[in-house]
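Multiple structures follow.
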Structure 1
């Protein structure tokens, strides 16, 4: 990968999972673009899943970036 780190199958799946979830949400669930404030309330559980997946995605990449900076 671009971080020069050898990743195992488990690590790749951990990175892939939030990506696929977020991609599937944004291609099939366009209600959030209509009236964002209202749809966040109406689809609260779904919105929380999206936010959770995005946080997990950010944590994974931030961890890899920090490890890379520490090696330099």
Structure 2
């Protein structure tokens, strides 16, 4: 964990984030939570790493099934 206590203890997290978001669909609580955790997340999209990926390889295989 990069920042222990960032979200508080379980009771505080439920009171400030989980309950408002899950039960009341609170956009404000969701935005606050996002603001707290976003700096700690590494999010990479395919566009970010496409140049580093090898060419796509396709492989076709066939098989048969047996009745058992």
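No value in this document is a laboratory result; all are computed from the given coordinates. Bear in mind the structure is a predicted one, so any value in this text is a computation, not a measurement. Cβ atoms are built from the backbone, for glycine too; each structure is taken alone.
Where does the value 0.95 come from, among 1, 2, when FRET efficiency 1/(1 + (r/R0)^6) of positions 40 and 56 (r between Cβ atoms, R0 = 30 Å, to 0.05) is the thing being computed?
Numbers: 1: 0.95; 2: 0.40.
This figure was derived from 1.
Starting from the value 22.1, 58: which structure in 1, 2 was Rg and Dmax of the Cα atoms in Å calculated from? The correct label is 2.
Consider the structures 1, 2: one of them gives -8500 for helix-only ellipticity at 222 nm (-39500 (n - 2.57) for each DSSP H run of 4 or more, over all residues; to 500) as calculated from the coordinates. Say which. Value -8500 for helix-only ellipticity at 222 nm (-39500 (n - 2.57) for each DSSP H run of 4 or more, over all residues; to 500) corresponds to 2 out of 1, 2.
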